[in-house]
Structures are given as C-alpha cells and as structure tokens.
Structure I
Amino acid sequence: MRHPDPTAVYSLELSSAHPLSGRIHALGPEAVCWHMHAAFELGVLLAGRYEHHFESTVLELHPGDVWFMPAWEPHGWRGAAADSRVFVLEFLPGFIGEEVLDGRSWLSLFACPAAERPRVSDPATRAEMLSLGEQLGGEAEERTRGWATAVRLGVLRILFLVSRHWDPQPGVGIDFLHAQKLPKLMPALQLVYACPQRRVEVAEAGFACAMGMSHFAVTFRRVMGLSFGQFALRFRLSCAAKELTYGDLSVEAVAAKYGFADLSHFSRTFKRIYQSNPARYRRESLHPWARLEVEGPSGGGP
C-alpha cells in the first residue's frame with residue numbers, strides 16, 4: 001500500500017470557491033524534488049537558502065527573493081540550508097483577475113521564460129518582501145475574517161514591487177487584451193481536467209471554446225505562455241506521477257492508463273519533465289512523504 005496523499009493535509013483542493021492555498025514551510029538540506037500542479041505559484045524565501053529548478057534554469061534564492069511559476073510548469077525545489085523557511089502561495093488565475101501593472105497583465109510575470117522573470121534588485125524591496133512574506137503566511141495560516149482579501153492585496157503589492165523595475169525583452173509578456181481572453185479558454189481547461197486518461201486534441205479543445213483550431217492554438221499560447229499540447233501533456237504526466245507515488249499499478253499499467261503509446265514513450269516523456277525515469281521516481285518519491293508522516297507539517301516542502 002502506498003503512502004497517503006499529503007495534499008489532504010497541506011493544501012486545499014483549489015476551485016472557484018476556494019481559489020488559493022498558502023503556508024510557511026521549514027526546510028532542511030535535501031535532494032531536489034520535482035513537481036507540477038494546476039495552480040499558479042508565488043513564493044518568498046524568508047530565511048536560509050533555497051534552489052528552484054526549472055527545465056533549463058536554476059535560481060539560487062536568498063532571503064527576500066521571490067519566484068513566480070505558471071500552471072503546469074515542471075519545477076524542482078530544495079532547501080539548501082538547514083534553517084531555510086519559505087512562504088508559498090498557490091492560486092487559480094481568477095483570484096487575481098484582470099489586474100494590469102504598468103500596461104501589462106500580471107500574467108506576464110509568470111508566462112515569460114523562468115530566467116527572464118523579474119527579480120528583487122535592491123535592499124529596500126528585499127526587506128519589504130520579507131515583511132510581506134511573513135504577513136501573508138500568517139494570514140493564510142490563521143484564516144481570520146478577510147484573510148483572502150488581505151492575501152490578494154499583499155500579492156498585488158509583491159507583483160507591483162518587482163514589476164516596476166522589470167524591463168523584459170521585446171515580445172516578452174502578455175498584453176491586457178490577451179489576458180482578457182482567459183475566461184474564453186476555460187472550457188478547454190475543463191475538458192483536459194475531465195479527461196486525464198486520453199490525449200485531448202487541439203481541434204477538440206478549440207471546438208469546446210467555439211474557436212477555429214488555428215485561432216485557438218495562437219490564443220492559448222499567448223494567454224497561457226505555452227502551447228495547448230504542452231499543457232495537456234503536462235496534466236496527464238502529473239496524474240501519472242501521482243499514480244506512481246500513491247497507487248499500486250505497475251509502471252506499464254500507469255503508462256497505459258494515462259494514454260501513452262507504450263512504456264518507452266512514457267519513460268522518455270516522463271524523464272524529460274521529472275528528471276527521472278518512472279520506476280526511480282516511484283522509489284524516491286516515497287521517502288519525502290514517509291518523512292512527513294513522522295515529522296508533521298512543519299517538515300514539509302512546497
């Protein structure tokens with residue numbers, strides 16, 4: 001029998017009624033853990049050192065640094081010092097809505113390549129980020145009246161502080177008109193989530209959104225920052241990774257269940273995202289959760 005899913009303890013199932021989940025974690029030095037999830041993520045390093053790994057970028061973070069991550073972006077993380085503490089917020093895009101920062105949608109900060117996302121660049125901003133991270137962590141954990149509004153205002157403050165000194169490369173980011181199209185893409189997202197065991201084609205997703213295939217494909221990439229095919233594939237892989245960690249099916253059965261042509265195709269695709277083949281990922285993914293069961297929530301990771 002596999003270990004129970006720790007998300008039941010550490011986060012809510014995000015929905016339109018519950019669009020965010022936040023917490024402060026204490027971390028120690030450990031191996032890099034790879035993950036993907038449906039929510040957007042914003043984090044602040046409060047103490048120690050922390051590494052955030054992306055497919056082609058590694059960010060080494062120090063107290064007061066922040067990171068931004070869109071939905072379904074493969075990422076790895078590890079505390080690089082014994083006293084590391086982080087505030088992590090996961091939220092659905094509707095939580096922020098159609099906010100604009102200096103003429104650009106807030107989505108721009110998340111949708112551009114990891115190496116080009118804004119960073120904290122001065123001591124005063126770094127100090128304010130530390131303060132905001134502690135405040136938002138307290139709000140998210142105590143959940144007193146109005147906590148979600150307080151978190152939203154704090155997140156907007158963080159996004160504003162980093163964006164005011166951000167000078168992205170030409171063509172990077174999402175303009176306001178494209179950001180407004182996010183609600184029109186929701187039928188495609190819901191279709192993918194409803195069909196984790198098969199490949200949803202672009203034409204089918206476009207039809208669900210009442211768009212032609214080409215128009216849908218271009219719109220999806222401009223709004224979400226990745227192609228529809230990448231998005232749908234990453235969702236199926238995340239379901240397969242969860243099955244490997246918490247289920248009892250063989251690797252071959254997991255590959256078949258989530259619509260991969262054969263074990264070889266599944267293994268190659270899985271390794272590209274999770275930096276490990278499925279069998280090894282299954283073995284190694286047991287260790288962190290087993291440790292969490294003994295140590296409790298304060299020993300967890302994002």
Structure II
Amino acid sequence: MGDGKVLSLFSALKFIIHHPINKDHKTAALIRYAKWQIGSRLVTGPVIFPWIDGTKFIVRPGETGFTQNIYCGLHEFQDMAYILHVITPNDLFIDVGANVGSYTILACAARGARGYCFEPIPATYQKLLENLQINNLSARVKPFNIGISDKECDLLFTSDKNTMNHVIANEEKSSNAINVHVSTLDQVLADESPTVLKIDVEGFETKVINGAIHTLENRSLHSIIMETNKSNQRYGYEGEQLIHTIKSKGFQTYTYEPNQRKLNPYGDEEPRGNNSLFIRDANLVMERISKATIIGVYNCKL
C-alpha cells in the first residue's frame with residue numbers, strides 16, 4: 001500500500017472513531033467500516049442500506065458521503081441533525097447541489113417535508129432519482145437536472161470528481177467537462193415559500209446567492225446551511241462579501257449542538273469549517289428544535 005493510501009486510510013479511520021456518534025462506541029463503528037470494506041468487494045453492485053426513521057439509500061463503493069453515513073450514522077453530524085430537528089411536514093426544503101440526495105432524504109423522507117433538489121451532473125442525477133424513488137418521494141420532491149447560478153445560461157462542469165464536481169473556473173482545465181444548463185433560485189422558486197435552504201456547490205455559492213435575493217427576502221426562509229470552506233476563491237470570490245449579503249437579509253451565523261439541542265451565536269468573525277448555519281429567527285427555530293421527536297442513530301439518541 002502506497003503512502004497516499006496509508007494516509008487516506010488513517011484519515012478515514014480517524015474521522016470515524018472521533019465522530020460524535022461513535023466516540024463512545026468506537027469498536028462498533030470500526031466493525032461497520034470493516035463489514036462495508038469486505039462486503040463491497042464481495043458484492044460489487046449497489047446496496048440498499050436502511051437509514052434514519054425507515055428511510056434508505058442506495059450506496060456504491062467509493063461514494064464517500066453515503067459510506068460515511070454507514071460508518072457514522074450522520075456523515076455531517078451537526079448539519080444533518082439540525083435538519084432532523086428543525087424540519088416539519090409543513091416545510092419546503094431546498095437542496096442546491098443535492099448530489100445523490102442524503103439531505104433531501106432526511107428532510108423529505110424522514111421528516112415529511114416537500115422538497116426541491118438540484119443536481120447538475122447527469123450520472124449523479126440518475127442516482128439521486130433512484131434514492132428518491134426507493135423512499136417514495138416522487139409526490140413530495142421536485143428534482144432538477146440543472147445547476148443554479150445568478151442568471152440563466154449554460155456552464156461547463158467537471159464530471160469525474162464524484163462529490164467534488166463543480167463549475168469549471170476560467171483558468172481551470174478539465175478533460176471531462178460537460179455542458180450544463182443553469183437557472184436561478186429566484187426564477188425556479190418564484191411561486192414558492194421555502195423554509196430551509198442547503199447549498200453545497202464547491203465554491204460557487206456567491207453566484208447562487210446573487211441569483212436568490214428575492215428568495216432570501218422571503219420571510220418564510222429561516223435557515224440556510226451553506227458550504228463556506230474557501231473553495232469560492234477558485235472563482236475569485238471572498239467569503240466576507242457572501243456572508244455580508246446573507247446577513248443583510250436578517251440572518252446571523254450560529255453553531256448547533258445536537259446532543260444539547262442548543263444554538264450558539266457565532267459572532268461577527270467569518271465562520272470557519274466546511275459548512276455554516278445562518279438563521280433569521282432563532283426563537284422560531286429553538287421552538288421547533290425543542291419540540292422535535294428524539295431520533296435514534298445507532299447507539300446515540302438525539
């Protein structure tokens with residue numbers, strides 16, 4: 001095994017054993033990891049895996065997000081638990097950069113919300129449709145095989161980077177570029193009232209937000225989960241202006257502690273980490289969180 005693979009294995013195992021759901025059950029987590037690693041080599045096709053509150057997903061070897069859900073229950077612990085605690089059946093959940101649908105499954109299958117989900121890469125979009133189908137979401141979720149930006153046009157995307165596919169930047173080269181139609185959230189959601197918005201577009205967040213000003217001004221929208229990991233610099237954007245735009249619509253940044261069901265104001269500095277949580281009405285959100293049913297994820301109760 002090469003040095004790169006050793007480091008990759010070490011990083012994966014470190015993430016698994018330090019994950020909040022696994023911290024007191026490390027052996028069970030490592031057993032789940034070993035079972036998947038062995039089983040995925042014996043059964044090389046897709047596997048249907050049971051998940052939260054009767055939901056399920058189709059997982060294939062190499063699908064990092066979903067395999068981490070096998071090992072850890074909730075791959076992105078704080079953000080996914082927040083969705084499970086804050087969403088109700090009366091909500092409209094918007095998933096921009098849905099990939100194969102993990103957040104949409106939690107919001108719309110586990111919690112019964114309506115949903116719109118956007119995935120620009122055709123091969124990934126087909127997997128998203130499969131996950132919607134096995135969770136009986138065709139009546140509640142509208143999937144779109146398009147990208148989201150600040151205007152309607154066509155853009156070039158990478159297509160061979162799994163969960164990291166993205167709009168190709170001006171100086172970037174890709175041997176597997178594909179042409180994708182993009183629209184704006186304001187156009188697609190003109191007649192809707194979304195409540196929770198999740199954005200994961202590998203650095204293209206500024207363009208998405210610039211095309212969603214009316215959506216942000218809709219008072220029904222109380223929460224935004226958005227990737228803020230500096231990847232926007234590939235497009236020449238800085239995070240400060242993006243965060244200023246969102247805050248100008250009345251949102252503030254928070255961190256969420258799922259085990260305590262506690263919101264913590266982040267302060268004025270720019271958020272750190274992969275994702276940030278923006279909330280416009282913290283009192284409303286805390287009322288929802290306090291009333292949410294307890295969720296069992298492996299040996300953890302949230």
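Readers should treat all values here as calculations from the given coordinates under stated rules, not as data from a laboratory. Fair warning: this is a prediction, and the values are worked out from it, not measured in the lab. Cβ atoms are built from the backbone, for glycine too; each structure is taken alone.
Between structures I, II, the calculation of distance in nm of label points 7 Å out along Cα→Cβ at positions 153 and 249 yields its largest number for I. Given a value of 20 for relative contact order in percent (Cα under 8 Å, 6 or more apart), point me to the structure among I, II it was derived from. Structure I accounts for this read-out. Name the one structure among I, II that helix-only ellipticity at 222 nm (-39500 (n - 2.57) for each DSSP H run of 4 or more, over all residues; to 500) of -14000 was derived from. Value -14000 for helix-only ellipticity at 222 nm (-39500 (n - 2.57) for each DSSP H run of 4 or more, over all residues; to 500) corresponds to I out of I, II.
When FRET efficiency 1/(1 + (r/R0)^6) of positions 33 and 185 (r between Cβ atoms, R0 = 41 Å, to 0.05) is calculated for each of I, II, the greatest value falls to I.
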